[in-house]
Structure 1
């Protein structure tokens with residue numbers, strides 16, 4: 001695949017969940033240079049480093065928080081992304097309200113992981129990541145009844161065990177998503 005494939009990960013403050021998922025995906029996709037991963041927040045603390053507890057969890061999971069700076073989500077960021085992954089269903093709704101054309105390429109992180117686990121992807125052109133995302137959008141209804149199981153809880157200001165839970169959920173989901181992006185690239 002020669003065209004870049006841009007992934008945008010979104011949470012609220014861009015301090016915990018989205019930078020964690022961004023950096024985990026970057027590690028897992030390091031040998032797929034055409035896949036670019038960034039993050040933003042709907043109410044970002046622009047320019048801030050990762051939350052210290054989230055950064056510690058990222059370090060535990062093999063990622064690197066150094067140099068991260070939070071940024072504000074914009075309609076242009078959403079429009080430019082080939083895939084938008086949100087921390088929650090509520091955030092997915094906010095992203096689509098900001099840029100309605102992104103509906104078919106916006107998922108919660110755990111929603112896309114569940115879809116990819118549930119349905120092995122086959123395509124005549126396996127290098128087409130955009131086709132993978134279009135297929136996943138068509139399958140979306142198969143996991144719609146999972147409710148909160150499609151969300152990564154917000155650990156900001158919470159205890160260490162909530163940060164660990166959010167990090168472990170993001171870790172598992174990014175593993176599935178990265179594997180699918182690898183197979184399709």
Structure 2
């Protein structure tokens with residue numbers, strides 16, 4: 001049972017190219033197959049975390065695979081809906097920079113600080129849920145440009161807040177590591 005959460009994370013990573021293919025293959029206005037794949041990936045994100053906690057199957061590999069799957073799907077969805085003309089390019093740039101910096105922060109904490117990668121927090125989980133709802137709404141509904149900009153700005157703002165919360169966590173972990181060294 002210990003490997004099941006990691007297998008689910010790998011499954012989610014494998015859904016990234018499936019999402020991209022579905023998004024660009026679907027000729028309808030509503031990208032229903034892409035949305036269903038994205039929903040499955042989002043559910044798998046919840047499921048792997050739940051199972052890891054319930055069966056005490058948390059691992060450093062899982063702490064790497066889970067956010068990797070999230071980051072890959074996030075970037076894939078953003079790039080696809082940007083190419084599809086549904087959101088402005090600045091949203092992709094800000095989100096990608098944030099994801100890249102968070103990945104570097106996790107790497108530094110783990111490799112340089114020799115500490116465990118901090119688990120996701122409530123702000124991150126809320127940000128992920130909001131991002132999912134915004135992206136699905138943009139794919140389903142023909143929304144006015146102003147509404148899309150406001151929704152995307154809110155989701156990106158929440159992502160930046162998440163980034164700030166992780167930076168604070170990373171700093172605390174590194175300080176605790178220095179004190180205990």
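Source structure of the calculated read-out (Kirkwood radius over Cα pairs in Å, 16.1) within 1, 2: 1. As an exercise: helix-only ellipticity at 222 nm (-39500 (n - 2.57) for each DSSP H run of 4 or more, over all residues; to 500), calculated from one structure in 1, 2, equals -13500. Which structure is it? Structure of origin is 1.
Taken together, the values in this text are just the output of simple stated rules run on the coordinates, not laboratory data. Computed from a predicted model, the values in this text were never measured in an experiment.
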